[in-house]
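Input: structures, listed below.
None of the figures in this text is laboratory data; all of them are computed from the coordinates on show. Predicted model only: the values in this text are computed from it and were never measured. Cβ atoms are built from the backbone, for glycine too; each structure is taken alone.
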Structure 1
Amino acid sequence: TVGAIITRVSADIDARVDRLAGLRRIGIDEISFRRGQRYLTAVVDHDTRRLVWLGEGRTKATLEAFFDQLGHERA
């Protein structure tokens, strides 16, 4: 149920705020969760020290999903 609440609140925020607006310097890291080598890829804004994007996996495709969302103009 906590996951459902987080998903709902995140969707509400995403509908009002563009977390990727104004990015200049980013940091990318992977975080292991659960057993069995499950990973999340995290992108943070170094200027504001905020998490701006999180994706499941640590593959090239995961990171490409971030840059697709960011868009060519902002990348």
Structure 2
Amino acid sequence: MARPPRFSTEQLLDAAVPLAAASGPAGVTMSAVAQATGAPSGSVYHRFPGRDALLAEVWLRTVERFQDGWFAAVDA
């Protein structure tokens, strides 16, 4: 039986956001995300094939969260 992951995709994405805010997209490296979470770099590469995929997922999650809030406000 496989053991449960110690670091979730959400934790990795959450770590990437302040890195991007502080240094722009160039500051979001696989090793920087791993260091920010305390995860081994393999954990980051296990979920994202590369930096571009990680940044794309951060962007998509951000847009989805914005849209969810927007639609909730419009419906209210």
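Here are the numbers:
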read-out: Relative contact order in percent (Cα under 8 Å, 6 or more apart) - highest-scoring structure of 1, 2; value: 2
read-out: Structures 1, 2, by distance in nm of label points 7 Å out along Cα→Cβ at positions 30 and 62: label with the highest value; value: 2
read-out: Structure from which 0.60 was derived, FRET efficiency 1/(1 + (r/R0)^6) of positions 14 and 38 (r between Cβ atoms, R0 = 25 Å, to 0.05), options 1, 2; value: 1
read-out: Of the structures 1, 2, the one that -23000 was derived from, the read-out being helix-only ellipticity at 222 nm (-39500 (n - 2.57) for each DSSP H run of 4 or more, over all residues; to 500); value: 2
read-out: Highest-scoring label, criterion being mean count of other Cβ atoms within 10 Å over residues 6-13, among 1, 2; value: 2
read-out: Winner on percent of Cα pairs over 17 Å apart once structures 1, 2 are ranked, highest first; value: 1
